[in-house]
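The following blocks contain the structures, represented as structure tokens.
What follows is calculated from the coordinates using simple rules that are stated; it is not laboratory data. A quick note: this is a predicted structure, and the numbers were derived from the prediction, not measured.
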Structure I
Amino acid sequence: MEAGQILITGANRGLGLELVRQFSSDGWDVLACCRAPESAAELSRLAAQSSGRVRVIPLDVSRAESIQRLAQNLRGEPIDILFSNAGVYGGSSQAGLGSSVDDSDEWMQVFAVNTIAPLQLVDTLMPNLLLGKQKIIALMSSKMASLADNSSGGSYIYRSSKVALNAVGKSLAVDLAPEGIKVALLHPGWVQTDMGGPNGLIQAKESVLGMRDVLNTLTPEKSGKFFNYDGSELPW
């Protein structure tokens, strides 16, 4: 895929930071968005060593005004890939029935970040996407969103937020097809990150390499599908 400009949310750690590292190394201009750039030491070092290819931009995806401010700052700039990576799991109380059912604040926070924010980003940054050449939206989903694969139960809030994200991505694929925009719903694998924990089966580098291959081979016919990082299609 020809290098262009990519916007990545949640770029300060884990998979987001590895996305920044790999795309910038391959000559892409990277808009690296995170909530608190002043405390993103590793991302700041990466930006300083990137010869200007990486710009660190403050963005709190849970706040609509922050997304609007981002769009104002990027007015007239093309975005070839919008990679919505920022996500939260929520509190440990959601493991089973009980407190998770009654914790409405937790529900709203997880849905705000995992489901609503990606759609708001796409809607707000549509002029930038239309200026891009690749016209790709990548949404970081999870295998835990698969209804067919759910054999362990629990994780009510996180699972349902990612199921809803998949529905958002599928509708975007249909609605934006006339504009030539393609959408990929991606499961990164069980990765050794802060969210995935130390028992993850793969490293962030392997996950990101695989997801990039999925984006490199994304066609209009594949738009709106749910992919594992290794390119295989996952059941809904």
Structure II
Amino acid sequence: MNEALPSLLSFRGLIGLGLILGCVGAALLVPLLPRLRQRSVAAVAIGFLAFQAFHLLEHLIQLVMWFLHPSAPPHMTPWALDGVDGIAAWFALLPGEATAMAGGMEGLHLVGNVLFLVGIIALGRVTPTPLPGVKAAFALQGIHVAEHVLLTATLWLFGTPMGLSTLFGVAYNYSWAGTMRVWFHFLINLGATIPAATAAMVWWKQTRRDSIPPAPEPVIDLRDRKLVSAATG
């Protein structure tokens, strides 16, 4: 533990700790959402959906880099690598078969997708009736989170991430394993983000409409049918 302290207390280590605590806190927040005020629930939804926008951008950049260098390992941006290194420092404290770096990569993806799932759940509670697209987003992102739980757990237990995106480990026997993961996670992220963004747009339009005061109703003298005045409300 003493040998690991420098990396745990480094800038990246603190980033990793923040991501881990944020993920745990978000998961614990879910049962409390019905008791929170609408503004607080809306803040959770907006914050975590904004986080997903950057997450999707990361996968889009990764896909572009795959087109440019299809045989190279999946690309990660510098800010993503900071998160990986930070989580890897804490992952190294755990027993198991996974290397710290592999654990950091799987851990970062698990954290990001849990935050997005909580954002979708919050989005489903900002209005009395469910917004269109929330159920589809929740279903797809629920599958996505389950996939990352499986990948992380099997990496920890067996040293190899086994899930749909790796054909339960079989894909690692072939050169296209990285390609499959890049496309699988980009598409499932995109598939969950589109209905969530649709729901967010509907909610935003409803909020704008409700905030606009109604137009004054004209007051008409029925005797000669002339406009007398306009009520200001």
Structure III
Amino acid sequence: MPEILMIDDDQNLCSLLCEFLSGQGCTTRCADNGRSGLREMFERKPDLVILDVTMPEMDGWETLKRIREMSDTPVIMLTARDDESNILRGFSIGADDYITKPFSFAQLAARVKAVLARKGGAPSGEHLTAGDIEVDIPSRRVARSGEAINLTPTEFKLLVALMRRKGEVLSSEDLARQVWGPQYGSEVGFVRRYVWHLRQKVELDPEVPKYIHNERGFGYRFQISEEQ
């Protein structure tokens, strides 16, 4: 039974969501601010965090930064801000998904299920290599020239999806279905944003990528530049 921590200063919403998710088979806990949320993170080590952006004292951005300093636990950001810059900011810090208010509880439950599936859904028993990139799937470790690269669970699964079909062009829709789940087939914006962030971590020069290439109008391809 997955344990979910919700960090939100709206105690009424937090209580309702926790009750709903409990009915979906989850163990839930609530924290009404970033500081208490971080304490719960340290003590409970939940499987997933639902984190509100707008909170007094320590907002969601700072809380997410602190979470990423100690854990790669999946985080869904919950906010009324739906503009591109805020979504990109959340992804750049390490968010795994982003839901804007207003939303239905069923929608949130579907997102929770999808994010938890991504966390545990990478194929096991494989070790992938390409150039100086190494991916050990059982331990979920990624390294470039022997130096560890810290990826979120979603970034890890996206990299694995690309590397396992090295040399093939994968459409954004195909990647969205593989990484986020069948219900995300039309969410190609997620793919574009995450490819951008993955390049920032994997590529030596993200502006001139060596590994992850954009095939305009078709999708993305993982292939070492020298092999083209």
Checklist outcome for this item: Re Cα extents along the principal axes in Å: value 56, 34, 31 computed from one entry in I, II, III; matching entry is structure III
Next on the checklist: Quick check for you: by relative contact order in percent (Cα under 8 Å, 6 or more apart), which of I, II, III is greatest?
Outcome noted: II
Checklist outcome for this item: From the coordinates of one of I, II, III, helix-only ellipticity at 222 nm (-39500 (n - 2.57) for each DSSP H run of 4 or more, over all residues; to 500) came out at -22500; that one is structure II
